[in-house]
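Listed below are the structures to be examined.
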Structure P
Amino acid sequence: MSAPLTLVEPLPGLAPYTEYSLVAVEGAAGLFSLRPAERPDVRLFAVDAAVYVPDYAPEIAAPCRAVGLEDATGARILVVATPGARGTTVNLMAPLVINEASNRGIQAILDDQGWPLRATLGI
């Protein structure tokens, strides 16, 4: 899968970019690379929360509405993954909420829900 992705707002630290390429990493189900269209030298990794963090259930009604969804049922939830020497962590405090029908997304900042910024990914 390779798709353009338009973010409603720039990602923190990556302003002014809102146009991205979301590409599935071959051979790794649920793993994606995310690159700003104008800066292909910059790459983030994101994982499908349903695959890698199946118990993750944040309250995302408002972000869903921001990308044209009535509720979370039709949303794909990705979380940014950071590989490191001690394993990979995922940012559960700021998931990417994606409307796959329109290829629009937003990074939801969930300050008040108790989700960790760096959760160790257990594979």
Structure Q
Amino acid sequence: MHELQDQDFIAYSPESVLNRITSDLCRQAGFQPRITQVVGETSTMLAFVAAGSGIAVMPSSVRAFQLDGVAYREIDNVPPVELAVAWLRGHRSALLQNFLDVVATATADASAPPGTPAPADERLLPS
């Protein structure tokens, strides 16, 4: 991170956990990030990076968005970010269950074999 101290940063809003992580990483490297743009949306952040307005710390899932001129690099020693899924209590639909199945697959414990289904008590609807 130290090599990035002279770069302009594009950051999420101050209340974002990713903003805090960016600031912590920079502080640990001995500098404060020079934030030149604050955004609320990842797509906006990517657009600023693609336009050459600065660099950004983003979730690794953003790599799925390939934009001309945008390069992605892993950052070592980044703390994990816990996420949750919320839905309207009592809402039951196949679409919701499919989404929950995708989330369960995408977030499966690394020690579980690929494709292992979520435990039955974590499913919203019966199979």
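14, 48, 35, 4 is what came out when P(r) over Cα pairs in 10 Å bins from 0, in percent was calculated for one structure; which of P, Q is it? Present the calculation step by step, with values, prior to reporting the outcome.
Values: P: 14, 48, 35, 4; Q: 10, 33, 27, 21, 8, 0.
Answer for the origin of the read-out: P.
For which of P, Q does helix-only ellipticity at 222 nm (-39500 (n - 2.57) for each DSSP H run of 4 or more, over all residues; to 500), calculated from the coordinates, equal -8000? Derived from Q, not from the others.
Each reported figure results from applying straightforward, stated rules to the coordinates on display, with no laboratory input. What you see is a predicted model, and the numbers here were worked out from it, not measured in a lab.
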